[in-house]
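Just so it is clear, none of the values below were taken in a lab; they were calculated from the coordinates. The structure displayed is predicted, hence computed values, not measured ones.
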Structure P
Amino acid sequence: MTKEQIERINELARTGRERPLTPEEQEEQRALRRRYIDEFKANVKATLDHTYIQEPDGTKRPLRRRELN
């Protein structure tokens with residue numbers, strides 16, 4: 001996501017506090033926020049995919065996805 005896109009998200013947020021956003025502005029804001037969140041999640045996942053746990057015996061193992069009950 002470019003700096004200009006992040007600035008646009010902030011600009012729309014400021015505008016929304018001053019006056020109601022038009023339907024076009026609301027859609028643009030939704031699309032930009034969704035893209036920001038998707039890129040953030042992808043970055044976190046990439047970081048976790050390259051994270052290793054060092055065991056007390058010195059061996060390293062990749063971080064695994066935890067199964068939820």
Structure Q
Amino acid sequence: MNEISQKFGANLKKIRLEKKMSQGDICRALEVDRAFISNLESGKRNPTLATIKRIADALNVDPKVLLE
């Protein structure tokens with residue numbers, strides 16, 4: 001499971017940076033604190049399916065891209 005979390009986090013960070021968004025930008029869009037996004041990006045926390053969908057919407061990407 002840890003490998004999946006790390007892969008998700010790496011994809012999240014890569015896409016966020018490609019979109020020229022800061023962690024703060026994502027935090028504001030999702031109404032979560034920065035520590036939550038930081039923990040997701042580092043693979044320390046597992047998102048729910050609903051959270052994956054919300055993140056994908058905020059990044060304007062298909063949710064499967066975050067999981068590839």
Structure R
Amino acid sequence: MAGKIFLKTQKIKDIESFYAEKIGMRMWLRQEDCMILRHENLLLGFCLRSEIDRSGIITFFLRIL
């Protein structure tokens with residue numbers, strides 16, 4: 001099973017930097033006010049909105065070699 005999770009944010013640039021630098025995700029798709037980041041089969045979408053999501057948990061299981 002695959003899917004995408006979308007969250008609303010006001011800090012899309014900060015989120016892109018965090019997930020790229022700390023998690024190693026790459027840009028999969030960028031639109032005017034949304035982006036989708038990818039790491040293997042995980043897709044996370046973030047959209048720039050005035051009202052933001054204040055709850056939810058994103059859990060990662062990383063294997064560090």
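Sorting P, Q, R by relative contact order in percent (Cα under 8 Å, 6 or more apart) from high to low puts Q first, with the largest value.
In terms of percent of Cα pairs over 15 Å apart, the structure with the greatest value among P, Q, R is P.
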